[in-house]
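Next up: the structures, one after another.
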Structure 1
Amino acid sequence: KNRIIYSLVYRSRARISNCYVTLLSSENNTVRETLTIQPTTPISLKARGGTTTVLVKFTPRSRLAPFVEQIFLKYGDLDVPMFAVRGCCQGYDITLDSDTLPFGAVGKDCSLTRKIILSNRGDIGASFSWNLTQLRDVPFRVLPTNGYIAPGQETTIEFVFQPRTIRHDIRCDKLECRLEGTQSVYVTLSGSCIEVAPARETIVISTAVRSKELSKSIVLKNNTNTLWTLTPIISGEHFSGPETVIIEPNSTKNYELNYLPLTEGRHNGTLFFPLPDGNGLLYNVVGNADAPRASGKFLREVPCKTPYTELLPIENWLKKPQRFRVTHETIKQDRPEVATTIKYLEFIDVAPKSKRDFKLQFYSYKECIQQIKVIFKNEQTQEYIWYDITFKSIVDKRNAPTIANIDLTTHVRQQTSHDIILDNPLPHKVTFQGQCSHPDILLPPEQVSIPANSQGSFNFTYMPLKAGKVETRLEMNSAELGLYTYMLTLNALPARSERTLYFKAPLGNLQVLTAKFTSYARTKTDYVCKIDHPDFIVDRTVTAAPSSSPSTMEVSVDVTYEPSQLGDVRATLTISSPSSSDYTFPLVGLGELPKPQGPFTIKAGSNTTITFKNIFAQALTYTFNVDNPLFHVTKGQELIQARKSHRIVVSFDGSDTTNKADVMAKLIVSCPKTTGSTNTSSSSVQWIYYLKGITP
């Protein structure tokens, strides 16, 4: 017994009376009988705090499943839910699957074994024993005679009927099975004993266990003038047939004997047709149940490195639950060295006469073909079903699963590195070899070895030669674990400028500096050189030999600065080729005033030639003046084409004194309209050449 006391508090402003605490309704009448609610008389509750005490008693008299019931306060037509009670009562629930066990007709001195199931669906285990005194005078035996049955357990009880006296009705009514702590259960055994006539023939049926039901036709002849209605008697639980067969007078009819074996092996039985004249037809029946055929045979193509789940339907052909232990064995594998994993639960429970899907997980590291046999075995009956599955692991490079996406960003001709973590789940050492078709990915030539059940890293370098964003694949291949694919997103930013070259030269002079860059081209390459300012001059092309490894081939380019204006000028040297991004060199030139040149020595009565170049971008007229009348120029002025040279001829008459001292003079070259520069001071630029006259 169990009781619970509740206190109800009434908080409304108005007093109520003539109300009841009750269980209004319940779908389970047994629950109503076990619950008692007090008080059973009407109660009154005062306003603002009136209280009453409710007592709920639970007095179950038998096993009761868990329940929840609502308790109400009934006031007039109003039902107010107050609280819920829940409870259960553990007890015994031990039953036989049948209370009758007919054996049918059994020949004298023959025996027949039948089985029933003792099930405990309750919460408490119990010992059991059969009342053997009831079997003293009847030809029945029972095995086992006693035992213990735990909650949720089933026990198979075998009864053997072996009559030795011809009797039409042999029975044991209500054979008692005593149960400790609860009521007994009963079964009635019945059968008959007949004189066995010699079997007319033996019927043999062979098939695979639990395969499609197989039938055998037996020809029955009615040579009389009366209608026969026969009730055949079949022994052997795996054999069956129509319960009655009607044969017209003086005719024949086929009787279909069905064989559906649920267990493997040889099954013996009999088929007996009692005839209206008191005779009978007896046939011996032999069934050969071979090993079960495969419940299914599948070929599955599964991508490597991709988990795959196969659903296998498992059928319970019995009228009771079955538990199967699951195992598998490899029938054939084309590459035994390839590692595969097959995972599943060790057991599966299937309800009576139902189906349930079983999940089988398959994973392969690389290409292979593996044929397996998956076995579902009932360890109590030793019966089993099985599937034949062939997994063909394939590599689909286009649709292969990507292990990871890796983004790499750097400037053109600048290196960046990345490490990939590789797992080795195998119990022995494995090696990986990297492969990538993109030329900007630099991989180490050696393989990476990873010890058993550990991790390792693989380092590779990205050094782009052209700006842009591309995607490519990096493949890590292992002889033991197969192919791993990584998607690389390569982002090459524009190249940084090379070192700036600084020039300084007077107008009319030039300066040559060398620009050096590293060529990463893997073949002989011609580079095109361009400068965006006319004051700088460079060869149009330069040829680089192929580079055997990064940063080993240095290329030199000579740049000439010939200023055409005073002050700073800025330009860019661009070196380009189809195989790489441009190399850019900033150029800074400083144009200075011309420096005086000379002295140029001229002997009396002879002349000399001074080369002068028009450094400007247009043709200009230059004037040539000498500040000493002893020196002369052939022409006082000359139109000189842009960036062309002109030869100025200067002659010396000789000294006009007797001491023959050297005579000094200046040749001044000027142009009234020097517009080749934005610098206004260029308009007054003069070139001074010192002259030295010698009189022998």
Structure 2
Amino acid sequence: MDWIRSVRLLRAATIGVSLSLVGTAVAQDAEPDLKTQLRDFVFFVNVHQAEAAAGTANEILGLGMTPRELLEFVEEAGLEKELDEALGKALRRDSLEPIAGRILTMLSDGRLQRARDPDEIERNIDGLVGGLRERLYSRQRLKAAGEYAMPQLIDALLQRTDIQLRTQVQRLLNESGRASVVPLSVSLMEIDPAAQEQVVNVLGQLQYIDAAPYIAELRDKTLSDPVRNACERALDSIGASGSTGELFRQLAEAYYDEREELTSFPGEDMQLLWNYNPSIGLIPTAIETEVYHEARTMRLAERAMELGAQGPSALGLWVASNFSREIDESAGYDNPAYPPSMREAMYYAVASGPVVSEMVLGRALADNDTRLARRAVDAIERTAGPGLIWDRSSGQSPLIAAMTYPSRRVQYDAALAIAASHPRSGFQGDQRVVPTLAGAIRFAGTSYALVLTEEEEQYRSIRRVVEGLGYQVLPFGRQVSEIAEAIAETPGIDLIVTQAAFGKTEPLIQAVRSRPKLTAAPVFTLVASNELPRLRRVFGNDVSVMIRSFGINEEAMTAGMTELVDTASGGVIEADEAREFALRSLFALRDLAVAQNQVLDVSDATTSLISAMNETTGEVRLEVAEVLSRIGRPSAQAMLAEASLAASGTERIDLLGKLAGSARRFGNQINGVLVEQLVELSATGDDDEATAAAAVIGALGLPQSEMVRLILAGQ
């Protein structure tokens, strides 16, 4: 910082300020005022002294000023133009871009704070009837205020005492674009007919489809011919057709898709919901952006259902949006659009029945929304009977499609839901259910990652980080096509990491997404810093893609990958969750075997279950043995015999019990060597083991001579 002070003195000298030696000492010790700091920042940027510019910028930001205070100081000091130019230069330099961005954001926030100040809005509305310059200034500020100005603007529009002001406000609203559409629309049903006609005319001139359902509802309910005629003209101008309920449903769909044009304040933490009370006026309610679109979707879907939208589509949209609200809502948030009197989202999903939940699942699969898909499958499993899927003429359903979805969690959930419904007739895809359940037993706890880089050295560096997170990483490849065989052989890809040359990242991600097995996998992408802003805009709404700069360290890379996988797919499948999947799958297979289900043949899992006997321990291993004991194949019974003989203690006794169960159901299917070993065990083992082995011998139906031999051996 001493160097910065020295440069300040040098700069002062170059513009003709002479300092005495004493004055110099005082200047070095004194803290510069804000105006000096701002001028210094501009100077350091212009003379390419990045370190000094960054230091000065940090001093400015460290003063603790509000954005509006900083903005108004800059304006009063007459530094707007030169500061804007300096910030523009700083943003083009890697070393200054972050700090310059913070100052620019503060100034932008300051302009918004001032424009949205109700007192400022009131002054600007009054200015609409001032002189030419004042009118232009006021119009500019009111447009900048956007929706925040609407309560006062509507009051000014509806008042009847100042005709000139009303005319100027209507002119402003006609030019204000989308910002006025929702506030004007929600007020329509609550204002008097003369005001309704006036507002409808404004909405018709704006020509936004967002207003159509509100205008259509007014057309259907009004008793005023002039209002009805105005509504018809406005709907023709907008180009809207269809029933009012359907128009509300279509608008709800647009909000569910989170279309950019329906986000009033992009990049901000809060949005506004609007209501109109005749005694108060237009009432804004702030809501977190993360749940704004869900709130609008649910409100519009409710109107669609109230107005008789045909079929279950509006209800399915409401249920899907309610799940999404629950997913996106931050912990502890008091959502103004979802009061405590409302129940959890699952309550409404299961109450709506499995057909609606399948609609939600279909929407989730189409959107690659893994978290929503899992909730939808859960709701289906709780309510579906055997006729949900296979009684359909097409033989297809989202639940079947979910078994090929890229997330293994969704695959396992779907297979479990189908198994729980105990289908009575075959359907397209039924052959995948049992193998999927068997895969959950063996592979749920193993995570797989794909790393795509230009060079093998980059691959090795990234692979080390990814393996540190517990993933098994596939072989090196620059493109997906180079390792297609390895991808096909894995149960699923849980993370993709890419590092491509300039201009190649977007095509690479498109190639990744074109592969059915990779469409929903989380993608962590490392790019050059000059590509970062553009690619973040391109993928900004995709929670399954995270863009980071080449230069981040391992700690930041690890944190980013973990955050991405947590957000996009619920995190890696940890040991406890893998065990839960394994046990649920085993219970499902057991129940199918007990029921002797003719559609889902448990014997298709024999090979996987035999392998699982060598890979599992404890409760899971015993449940594997239980399922094997219900499969009438010699290989299943032989594995039970081998496992029993190789085990010891209580596990041996338990496994002998499973073997005895197999023998009771299917008779003797094992060879003489194993039988001899079992007979030997029954003769030489301790009491509990010997008795368990003897039960096996009895169940196997061995000749009486074997029993005589055992009796004689005991004397």
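Every number here is computed from the coordinates shown, using simple stated rules; none is lab data. All values reported here derive from a predicted model rather than from experimental measurement. Cβ atoms are built from the backbone, for glycine too; each structure is taken alone.
To test your reading of the models, identify which of 1, 2 gives 56.5, 184 for Rg and Dmax of the Cα atoms in Å when calculated.
1
To test your reading of the models, identify which of 1, 2 gives -19500 for helix-only ellipticity at 222 nm (-39500 (n - 2.57) for each DSSP H run of 4 or more, over all residues; to 500) when calculated.
Matching structure: 2.
Tell me which of 1, 2 gives 3.9 when you compute distance in nm of label points 7 Å out along Cα→Cβ at positions 285 and 565.
It traces back to 2.
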